[in-house]
Every structure is written in structure tokens, then in C-alpha cells.
Structure I
Amino acid sequence: MKLKLSPQTLLILEAFLDHPAEWKYGYDLSRSTGLKSGTLYPILMRLADRKLLETAWEASEMGKPPRHMYRFTPEGMQFARERRESRMAGSVGVPVLNEARG
């Protein structure tokens with residue numbers, strides 16, 4: 001699958017690669033990437049439409065609304081790892097998520 005990925009999409013893929021098998025919430029992804037919801041959720045929807053992410057609703061507890069969760073599909077995990085490898089091979093010094101920024 002050949003996609004031109006924005007820097008914001010790459011940040012999201014890196015966030016999922018941090019713990020690739022875990023479900024993640026949009027709010028947590030927003031906090032870890034610094035992306036606002038107007039940027040984040042359209043990217044998550046495109047990744048899900050392309051079968052790179054699976055989605056589910058978390059059962060709500062009493063008084064709390066249900067939350068949408070996301071995690072990699074096997075294809076999504078492979079796609080993200082391949083993109084990371086090609087970026088690492090082609091560019092030295094590209095910061096990864098959670099790396100200290102100076």
C-alpha cells in the first residue's frame with residue numbers, strides 16, 4: 001500500500017508503535033501527539049477506513065459515556081513498522097515520539 005503520509009499521520013503511527021497491541025483512546029493519542037481533535041480524528045478514521053486500525057466502543061460505566069478505542073490491525077502494524085524502517089534508513093536525526101526535544 002503506497003500512501004503519502006503527513007507528519008501528523010506519522011506521529012499517530014509512532015504513538016501506536018509505542019505499545020502496538022494495546023487499545024488506545026483518542027484523548028490519550030491527542031495528549032501524546034499534541035494533535036487537536038480536528039486533526040486527530042479524521043486521520044484515525046482514514047486509517048480505519050484503510051483497515052490499518054480496528055475500532056471498538058468501550059462499554060460505559062454508570063454515568064460515563066462510552067469511549068471509542070483504536071488499535072492496529074496486523075496489516076496496520078506491518079505498515080507502520082515498514083514506514084518507520086524506511087524513514088530511519090532514509091533520514092538520520094528524525095525525532096521519534098517521546099524523544100527529548102531540544
Structure II
Amino acid sequence: MPSNDIHTAVRSFFEGCQRISTEYMERNYPSLTKPVFELQELQIRYRILRDRSAFAFVDKATGDVLKAASWSKPAKHARGNVFDTHNGLAKIGPYGPAYLR
């Protein structure tokens with residue numbers, strides 16, 4: 001897979017995460033300030049920050065969406081993939097990827 005494809009898919013996923021969180025905040029907490037998102041490219045994966053806290057990770061090699069276990073480490077199991085039909089957003093909530101059930 002060309003590197004441009006992963007960058008485009010991650011960018012689209014990042015914008016979707018922003019949209020989900022912002023819409024939730026506008027609907028439920030209209031007087032609060034909207035969250036600030038940031039996309040960081042690391043060596044092995046991308047890190048998505050929400051108000052300077054780890055929100056999610058995306059593996060560069062596979063496109064897997066991973067829940068944040070800590071600031072620098074993702075949880076073990078994927079919550080989606082940026083190349084699937086939902087662009088990895090099927091299990092994303094306003095505060096990050098869903099827990100496994």
C-alpha cells in the first residue's frame with residue numbers, strides 16, 4: 001500500500017473523530033469550549049490527541065485503530081481499521097474508541 005493511501009485514510013479518520021466529538025459537545029454541553037484535536041506522526045503509528053490527551057492510535061503498517069492505554073502506548077486489540085467501509089469510525093465515541101465487549 002502506498003504511503004499516500006495511509007496518510008489520506010488517517011486524515012479522514014482524524015477529521016471524523018473531530019466531528020464526532022464536536023457534535024457531541026455541541027449537542028450536550030453547548031456552553032463548554034470545544035475540544036482541540038491534534039494529529040501526531042510517530043515512528044510506528046499515528047497518535048490522535050484530544051485536549052492534549054491521547055485519544056487513539058492508528059498503526060501505520062495495517063491501518064488498525066487502537067484505543068489509548070496511556071500517553072505513549074495503545075491497547076492490544078484493534079477497534080477498527082481506517083481502510084474499512086466506516087473509515088474506522090464505527091466504534092469511535094466522543095471520548096475515544098470503544099472498550100471491547
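Matching task: 30 is the computed value of relative contact order in percent (Cα under 8 Å, 6 or more apart). Pick the structure from I, II. Checking each candidate, the match is I. Each of I, II could give distance in nm of label points 7 Å out along Cα→Cβ at positions 32 and 88, but the derived value 1.7 comes from I.
State the single structure among I, II that was used to calculate distance in nm of label points 7 Å out along Cα→Cβ at positions 64 and 80, giving 1.7.
Here the read-out was taken from II.
Among the shown structures I, II, from which was the value 1.2 of distance in nm of label points 7 Å out along Cα→Cβ at positions 8 and 40 calculated? Value 1.2 for distance in nm of label points 7 Å out along Cα→Cβ at positions 8 and 40 corresponds to I out of I, II. Assuming 6.4 is mean projected area of the Cα convex hull in nm² as calculated from a single structure, say which of I, II it is. Traced to structure II. Here mean count of other Cβ atoms within 10 Å over residues 24-31 was calculated and came to 10.4; which of the structures I, II was it taken from? Checking each candidate, the match is II.
When helix-only ellipticity at 222 nm (-39500 (n - 2.57) for each DSSP H run of 4 or more, over all residues; to 500) is calculated, the result is -9000; to which of the structures I, II does this value belong? That value comes from structure II.
Rule-based calculations on the coordinates, nothing more; no lab input. None of the values given here were measured: they were computed from a predicted structure. Cβ atoms are built from the backbone, for glycine too; each structure is taken alone.
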